[in-house]
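Below: a set of structures, written as C-alpha cells.
What follows is calculated from the coordinates using simple rules that are stated; it is not laboratory data. Values in this document were obtained by computation on a predicted structure and should not be read as measured data. Cβ atoms are built from the backbone, for glycine too; each structure is taken alone.
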Structure I
Amino acid sequence: MDVEKTFIDECYLLHPKKYEDNRGYFFESFNNSEFCNLIEGEISFIQDNQSHSKYGVLRGLHYQSGKFAQAKLVRVLNGEILDIVLDLRKHSPTFGKHFSTVLSSQNMVQLYVPKGMAHGFVVLSDSADVFYKVDNVYEPKSEGGILYNDPDLNIDWKINKSDIIINEKDLKLNTWKEYLDK
C-alpha cells in the first residue's frame, strides 16, 4: 500500500497494491500493522459501517466530538463518490479548510479521516456502496454537523444543486458561523 499525504495534517489517501491476472485481481484492503506504520501512529478500528446510496445522495458533513470523536477509513466498494473532509481542529494550520477527493471502486483509493474532522460525501455514479471503519462508538449526544452548502465554506460538490438528495436532519445542521460561536 502506498500512502499520499493530503494538505490536511494526518489525513491520507491510501493506494492499494493491486495484483491482476486472467482470473481478476487481489489486493490487501487493510493490514493494521502496515497501516499504523503508514500513518505513523496507532489506531484500533472497532466497527465497520456500510451505506448504499443512489446518485445525488449527499451525506454530511458529520462529526463526533469529545471523547467520542472518530477516525475513519473510507472506501467505495461499488460506484463513485466525492468525499469531503473539513478540518475542525482549532489549533490546526488548516482549521476551516476542506479537502475533497474522488473515491471509487475503479481507483480503489481509501481515505483516512483523522479525529477532529467533519466528513461527508455525495454520490457521483448511479449508485454507490461506501464502506468505512471507525475507531470509536457512535454516541448521539456527541454528534454534530456543518451545513453542506454553507457559503463561508464554498465547497464544490461537483453536481448540480438540483440533483442533491439530502435528508431533513442534514438540512438543519449548523452553519460554519454557528459552529464557531459554540
Structure II
Amino acid sequence: MRAAIWLLALFAVAAAVALFAGNNQGTITVFWPPWRVDLSLNLVLVILLVAFVLLHAALRALAALFSLPKQARQWRLQQKERTLHAALLDAMVQLISGRFSRARKAAQAALTQEKTLAALGASLPQAQQVRVLSHLLAAESAQALQDKPARDAHLQQALNESADRAVLSSPETREGVQLRA
C-alpha cells in the first residue's frame, strides 16, 4: 500500500513538472563581461537543485568525517563494557559449575576491566554494583579454594563498595553482601 501511494505521488510530481517545464519560455541572462550567457529557466532550476543536493551531500560527508573519532571512542568503550559484562557472567558460570579458580580469575578480569573503563572516563550507571558483585564472586571462589586472606580481602572490599548508600541504587546489594559475609 505504501509503495502504491509513493508511486502515485511520483506520478503527480512528474505531471506537475511536465506542466510547468514543458511550456516555459522563461530565460535567464547572465552578464559576465565580456560574455553574455542565456540560459533557460528550467536549466537554471535544475542546476540549482543539483547544486543544493551536492552541497548537502558534501556537508553530510564532512559531518560524518568529523564525527568518526567520537564514534570510534564510543565503539571502543562499548567493546570494553561488553568484555566487562562477559567476564562477570563467566565468573558466575564458572562459580556455579564448580571451577573456582577460573571463577576468581574471571572476577578479577571484570574488576580490571571496570578499572580500565573508569580510567578512560566512561561512567557506567551500574559500575558500583559490578564491583560489588565481582568482589563477592571472587570472595566466594576464594572461600571454596580455602584461601581465607583473599576471601576476607574481597569481602571487605565488597562491604566497602556497598557502604555508600548515596551512590548505590539498590539496598538489596548491600544486604546480599552482608548476608554472604
(request) Assign the value 2.06, calculated as Cα Rg over 2.2 N^0.38 Å, for residues 52-107 alone, to the correct structure from I, II. (result) II
(request) For helix-only ellipticity at 222 nm (-39500 (n - 2.57) for each DSSP H run of 4 or more, over all residues; to 500), the calculated result is -2000, so let me know which of I, II that is. (result) I
(request) Taking 0.5 as the value of distance in nm of label points 7 Å out along Cα→Cβ at positions 28 and 44 derived from one of the structures shown (I, II), identify that structure. (result) II
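Among the shown structures I, II, from which was the value 4.3 of distance in nm of label points 7 Å out along Cα→Cβ at positions 68 and 132 calculated? Provide the component values of the computation, followed by the final result.
Working: I: 1.6; II: 4.3.
It traces back to II.
Looking just at distance in nm of label points 7 Å out along Cα→Cβ at positions 76 and 116, which of the labels I, II belongs to the structure with the highest value?
The maximum falls on structure I.
Please compute distance in nm of label points 7 Å out along Cα→Cβ at positions 140 and 156 for structures I, II and give me the label with the greatest value.
Details: I: 3.9; II: 2.3.
With respect to distance in nm of label points 7 Å out along Cα→Cβ at positions 140 and 156, the highest-scoring structure among I, II is I.
8.8 is what came out when distance in nm of label points 7 Å out along Cα→Cβ at positions 20 and 148 was calculated for one structure; which of I, II is it? Show your work: numbers first, answer last.
Working: I: 3.2; II: 8.8.
Going label by label, the one that fits is II.
Hey, semi-axes √(5λ) of the Cα gyration tensor in Å derived from one of I, II reads 26, 20, 14; which structure? Could the numbers behind the result be given before it?
Working: I: 26, 20, 14; II: 69, 20, 14.
Source structure: I.
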(message) Comparing relative contact order in percent (Cα under 8 Å, 6 or more apart) across I, II, which structure shows the greatest value?
(response) I
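Starting from the value 1.2: which structure in I, II was distance in nm of label points 7 Å out along Cα→Cβ at positions 60 and 124 calculated from? Before the final figure, lay out each step's value.
Numbers: I: 1.2; II: 3.6.
Source structure for this number: I.
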